[in-house]
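Listed next: structures, encoded as C-alpha cells.
No value in this document is a laboratory result; all are computed from the given coordinates. Keep in mind that what you see is a predicted model, and the values were worked out from it rather than measured. Cβ atoms are built from the backbone, for glycine too; each structure is taken alone.
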Structure P
Amino acid sequence: MNQTNTSETINMGHGSGGELTRKLIDQLIFKAFDNPYLNDKHDGSIVNVKGKIAISTDSFVISPIFFKGGNIGELAVNGTVNDVAMCGAIPKFLSLAFIIEEGFNYNELVDIIESIKNTAKRCGVLIITGDTKVVEKGKGDKIFINTTGFGEVHPNAAINSRNIKVGDKIIVNNNIAQHGIAIMSQREGLQFESDIVSDTTNLNLITQDLLDTFGTKIHFFRDPTRGGLGSVLHEIATDCSLGIDIFEKNLPIDKQVAAACEMLGLDPLYVANEGVFLTIADQHIANDVVSSINKFDNGKNATILGEITEMHPNKVVLHSSVGGKRIVSPLVGEQLPRIC
C-alpha cells in the first residue's frame, strides 16, 4: 500500500462526510478491503448465511496502539474473530469502525489498516461494512476501533455451559499471560532478558478443527482475555454450578513471563491473554483433543489444565506444586488498564 508524506495527519475534514472523507475511504479503506460486499458502497451489506449465526461485537482502546507482537488493528480482528469462534461458529464477516483523534499520523493509520487486511485474510473473514469518525484533539486517544463479527454456527457445535459435566477435562492451548506482560513491559519501559511479545492470534482454525473432529463431545470454549484465566474459570464454575480443580504443575507459562509477573507483583492467572482459549471436553477424548491442538503453531503448548468436579460447587481450587490448595477468586478491580 502506498504511503503518503509522513507529515500528513488526520484532521476534522476527514470525518466531515465531504471530499476528504471520501478520499480517505476510497483510497485507503475500500482499496485495502476490496471485496464484492464492500464495493457496493451501501450503508450496510446483504449476505447469505446458512442456519444459525453467531454475532459478537467488541471495542478496542489499547495503549500503546503499537506493541511487541502486534498493533490495535491486528488485535481488533483477532479479538472479534475469536469471540465468534468461542460460540462454536465459523467466522465469515466483520464490520469495522474507527474513531480517530484529530492529529493522528496518516501513515500509522495506513499501517493499522494494512495489518487489519493481512489479519482478516489469515482468519478467512471479509470486512463488509464499517464507519469512520474523527473527534477533536483531546477528545480521544489516537484511535479506537470497533469490530462486529458474524459467523455460521458449526453444524456439530453444542457449545454451552449447560453441557459441562462432572469429569470433563479443561484444556488450555498455549502459554498464559503473554499479552498483558508484553503491554505492561512496553508501557512502563521495563526491560527483560528476552523479548516478551503479545500472543495475539486467531483461534478459529483450531476451534473449527476440533468441532470437525469431535463434534458435540466438545462442550465449551472460552478465551480468557481481560481478567485472565482465573476470572474465566470462576465464571464457568458459577455458570454450570460445578467445581473446578486446576493443577499448578500443568499451568503453561513462559519462564520469562513468570519472572516478570513475580517482579511486578502480578498473578499470571489474572493477566490478559489474546491467543489463549479453554476447551472443556469429554474426559474420554481429552488426550486426543490435546494432540489435535498440538498440530497448530498456537497450540504447541496445549495441556490438560484441570477437570470439572462435583466437589466445592461454584469454586475453583488450585492444587499447588507443593501439595497445597487455594481458592481462585475472580479478579476484583482493574489489574491492567487499557489492555485491549
Structure Q
Amino acid sequence: MADQLVSLAAIRAAATRIAHIAVKTPLVEAAFPGLSGYGTQKKIWLKAESLQPIGAFKMRGAANKILQLTPEEIRRGVITYSSGNHAQAVAYVAREVGAKAGVPTDRSSSVGCKAVIVMPSNAPAIKRAGTLALGAEIVDVGVASSERLAKCEQLVREHGYVVVPPYDDLQIITGQATCGLEIVEALPDVDLVLSPVSGGGLLSGVAAAVKQLRPQAKVFGVEPELAGDTAESFRTGAIVTWGAELVSRTIADGLRTQSVGVRNFAHIQAFVDGIITVTEAEIRAAMRAIVAATRLVPEPSGAVATAALLFHAAELPNYHKAVAIVSGGNVAPEMLAQILTEV
C-alpha cells in the first residue's frame, strides 16, 4: 500500500494547480487561558480553513480533482454525495472551470459545468442554501452514507456524470494535503498538528504532508465520541462502520460519515500518531473559545481539533508549537448565537 500513498511532489504540484481557486489560509495565534500566552512556553495557532471561498477546506480537494478532468469530462458534468461543505466546494469549482471547457458560464445564474449533489435529508439548511446558490442541482436521499453512494452510482449509470468523491480518492487526498504543506511552510518548527476526521480526507492528506516535511512532528485526528468510528478503526487496525442513527447524533454535521475511507485509512495508519474523541459539550465550549480568542467563526466540525487541545491535554504528547485546523465555518447563525450565549 506504500506505493499508493501521496508523495510530497504530488502535494506540491496540487498546491500550484489549485492556487487560483483555493486560498492560502492564515495561521492565527490563539492565547487560550492555561494553554498558551499565559506564562507558558506553549503556543497554539489555528489554521483558518473557514476563510476559504466556500467556508471550508473542501475547496482544496475538489479543485485538485476537477482541474484534472478533461474538457469532455467537464462537459458531461460532475456529481458527488455530501452533507454540505464538499457539496459547496464541488459546485464552486465546477462553476469556475466550466468556461475553460467551452461550457458557457453565466455569472448571474451561476451556470457552468453541471454539478449534481446527492445530499442527505438532514443536511444543514445553510449548507444546502449555499450549494443551491452556486448553481448545483440537489438530489435528496435519507441520512445514511450508503444511500448517498447508491443514488450517486445510479445517476452516474443514467447520465454519465464524473464522480468527485468526498474523501476516498487519491486526488482528493492530495488536494487536502496542501493544507498540511501550508502549515509547515508557515511554521517550520511545528511539533503537533491536530485535524478533524470523519471520512478521512483532511487528516490523511495533512498527515502525509506534515510527516514527509517534518517527520518528528506529531499528527492527531479528532472526532466526536458520538461518531467515533475512525477512532475505533485506528485502535483495532481495521475499518469499522457505525450506523447512521449513531453518527447522526453529533452536532458536528460534517463528521457524520459512517466509516473512514479505504485509501484514507491507509494514510492514517502510515502517518497519524493517534485519534482522540471529544464530547458534544467540549465541541460547544471550543466554539466559544475560538470566537473569544481569535474572532474566527467555527462550525461544530471545525472546533473539534481545538476541543482536543483544550480538554484532552493528557492524551496528547508534550509540545511547544501546536496547530489545530478549523476546518470550516458554515454554521447557522441561530446555532452560533445559542452556543455563544450558553453558560
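By the measure mean count of other Cβ atoms within 10 Å over residues 69-76, tell me the structure among P, Q with the highest figure.
P
With helix-only ellipticity at 222 nm (-39500 (n - 2.57) for each DSSP H run of 4 or more, over all residues; to 500) derived from the coordinates and found to be -13000, which of P, Q does the value describe?
Matching structure: Q.
Which structure, out of P, Q, was mean count of other Cβ atoms within 10 Å over residues 45-52 calculated from, if the result is 24.1?
Q
A value of 1.33 was derived for Cα Rg over 2.2 N^0.38 Å, for residues 245-300 alone; which structure in P, Q was it taken from?
P
Taking 58, 43, 40 as the value of Cα extents along the principal axes in Å derived from one of the structures shown (P, Q), identify that structure.
Q
Among the shown structures P, Q, from which was the value 5, 14, 12, 13, 15, 16, 12, 8, 4, 0 of P(r) over Cα pairs in 5 Å bins from 0, in percent, for residues 149-188 alone calculated?
P
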